[in-house]
Structure 1
Amino acid sequence: MSIIMATIHKGTFSVVDNPQTDIFNYYKSFVEKLCILALDGMSKDEIKESFPERMSIVDAMLKYNNVPRIYYYQNNKCSFDMKYHYRPFKKRIEDCKLNNEKVSYHLYSDPVRGHNPLIKEKTLDIFDEIFEGR
């Protein structure tokens, strides 16, 4: 959601850690519940047709004609995220010929944390680096 908000609000940036880049690439059971509970039982095809920019970061970038500055942190030990979010996101950015230079990819390796976010101290270090312009 952070990346989509930064896409809508030009001139802003986003810092993300293990994000879901396309809702439909998330676990099927959660996607089905979302469709039923939040989207009045619409099918995936109906949702993709009606508002793709709400489900996919790249679709939002295409709709709003903006690639914000993104600091993308990804645990390469979270195989699900790597397979269904990180790699497809990078590939789609390239395939759509979007400005990939505005995305800083940072892979880290933490088999214990998996999909869980970085520890607080590391996150604060990242924020310090970004705001100090290093």
Structure 2
Amino acid sequence: MQHAFITLVPKSNQQSVSIDDIKQLFHYYKTVTSKTGAQINYTYTNTAFPYEILDTSTTTLKLQSNHDRYDSIYIGVGIENEQSFIQVSLPPNATFGDKGKANEFCRFLAKKLEGELQLFNGKTMYFYKR
């Protein structure tokens, strides 16, 4: 499995995150992309977010797709060293489309929460004011 992490740092918008917070952010993402689609007269919502959100436990979600270019992405939340984090994982059967969408979702979540993002390739992006 490949993993990316979004860590909430002291300068982040909030210091803790729950699965419900993640769901709300994904619903906001769907709303924004549907408005973009309406502006350009294209049904962009299903292309921008080709997944169904499934609860797998109180701390994890599975994004499952029926689209042929996408399979699944796992998202979990936790706390380590008194810092909350979001873990985005790609299973071994994930497609290149899943990895692209996972990177896009990671950047979106990190930007909204003003966190620190460690990408799948190990590079770090900072979305908080330093």
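No value in this document is a laboratory result; all are computed from the given coordinates. A quick note: this is a predicted structure, and the numbers were derived from the prediction, not measured. Cβ atoms are built from the backbone, for glycine too; each structure is taken alone.
Annotations
- Source structure (of 1, 2) for semi-axes √(5λ) of the Cα gyration tensor in Å, for residues 8-71 alone, computed value 24, 14, 8: 1
- Comparison of 1, 2 - label where mean count of other Cβ atoms within 10 Å over residues 64-71 is highest: 1
- Ranking 1, 2 by relative contact order in percent (Cα under 8 Å, 6 or more apart), the structure that comes out highest: 2
- Highest-scoring entry among 1, 2, by distance in nm of label points 7 Å out along Cα→Cβ at positions 24 and 104, is 1.
- Origin of the derived value 15.1 (Kirkwood radius over Cα pairs in Å; candidates 1, 2): 2
- Each of the structures 1, 2 was assessed by distance in nm of label points 7 Å out along Cα→Cβ at positions 40 and 112; the largest value belongs to 1.
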